[in-house]
Structure I
Amino acid sequence: MSNIIHAKTPLTDDTIAHLRIGNRVLITGIIYTARDAAHKRLVELADQGKELPFDVQNQIIYYVGPSPARPGRPIGSCGPTTSYRMDVYTPTLLAMGLKATIGKGNRSERVIEAMKRYKAVYFVATGGAAALLAKRVKKAEVIAYHDLGAEAIMRLEVEDFPVVVANDIYGNDLYSEGMAKYQNG
């Protein structure tokens, strides 16, 4: 299928510049997981000028708290969580070089402006497809904050992880444009 974009991590500025809202993307490489509590800790470290548990430069953070892995599998079901809960923390991480986030739902205007400024994108993964998304994870390991359980930061190796571009570096927003299209149609 020629309308699917294949992207490898770490992401490059060139890759990001070619992405537009609505693009279907298959990600291969390393992505990191983090949710609310982990984001709070990351931003506290950044505010203190301390090193983060992983270098966010050109990386992707997936907003997920996976279920325990079944025997023989690297991870359990791993569907996206609602992104707006991370909006208070996201601009700080984008300023540090984070290139993309993955979640579900729309983002705040503050995050959209930060994505334009720091040249980053927001991908959405399909909610309700957690078991199918887990099949795209080839390896998973906790790298920080073990005490957070399912919300610990994990390093995932993924192959053809399916997402859609919801916000691009040009300020376009799939959610608002999609709603406008159907309200005016």
Structure II
Amino acid sequence: MSATSIDGLMRVDCDAHRDVRGAFTRLFCADELAPLLGERRIVQINQSLTRQVGAVRGLHFQHFPRAEMKLVRCIRGRIWDVVVDLRRGSSSFLCWHAETLSAENRRLLVIPEGCAHGFQVLEEDSEMLYLHTEFYCPDAEGGVCHDDPALAIEWPLPVRDLSARDRKHPSLTSDFIGLAP
């Protein structure tokens, strides 16, 4: 496990055990991730498929008290994953961090509560696996515009194929004070 520029955002590099038959990778181990999970437990696992290169999903989060820690991993293809810290009082408030996640690098990001998450597809038919510590709650969902000038995220490709929901996310305003539990 290694820290990133976002307070509490951790990168976990997983090794593949290879032999003549192929490879084996552990996708999740509660014991190994216990220092990060604490008393939290994984309550929901989701998978997404995004077909088009350049497509962006996000930036999504759930408001407190339904905020969730997410563990995300690309299981097919390659994506550029972005996390934005929206936590009031955090040392990395309104900063963003991006990593390339791929089936090949087997990297896992552990995203703390109060951070928005999104990604851009770098290879067609990319699939993501998400582990959540909170159940999805439509009344708690939130989002931030992918091209918010206050964040100035430098997407690697021209952005395309945004969902109707993601096109409606607001930009942060100058009086945005952040999310708090």
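For which of the structures I, II does the calculation of helix-only ellipticity at 222 nm (-39500 (n - 2.57) for each DSSP H run of 4 or more, over all residues; to 500) return -7500?
I
Work out the source of 1.00 here, i.e. which of I, II gives that when Rg/Rh (Cα atoms, Kirkwood Rh), for residues 39-126 alone is computed.
Going label by label, the one that fits is I.
Thinking of I, II, which structure, once distance in nm of label points 7 Å out along Cα→Cβ at positions 111 and 143 is computed, gives back 2.1?
Only one of I, II returns 2.1 for distance in nm of label points 7 Å out along Cα→Cβ at positions 111 and 143, namely I.
The value 2.5 for distance in nm of label points 7 Å out along Cα→Cβ at positions 87 and 159 was derived from one model only; which of I, II is it?
Traced to structure II.
Every number here is computed from the coordinates shown, using simple stated rules; none is lab data. This is a predicted model, so every value here is computed, not measured. Cβ atoms are built from the backbone, for glycine too; each structure is taken alone.
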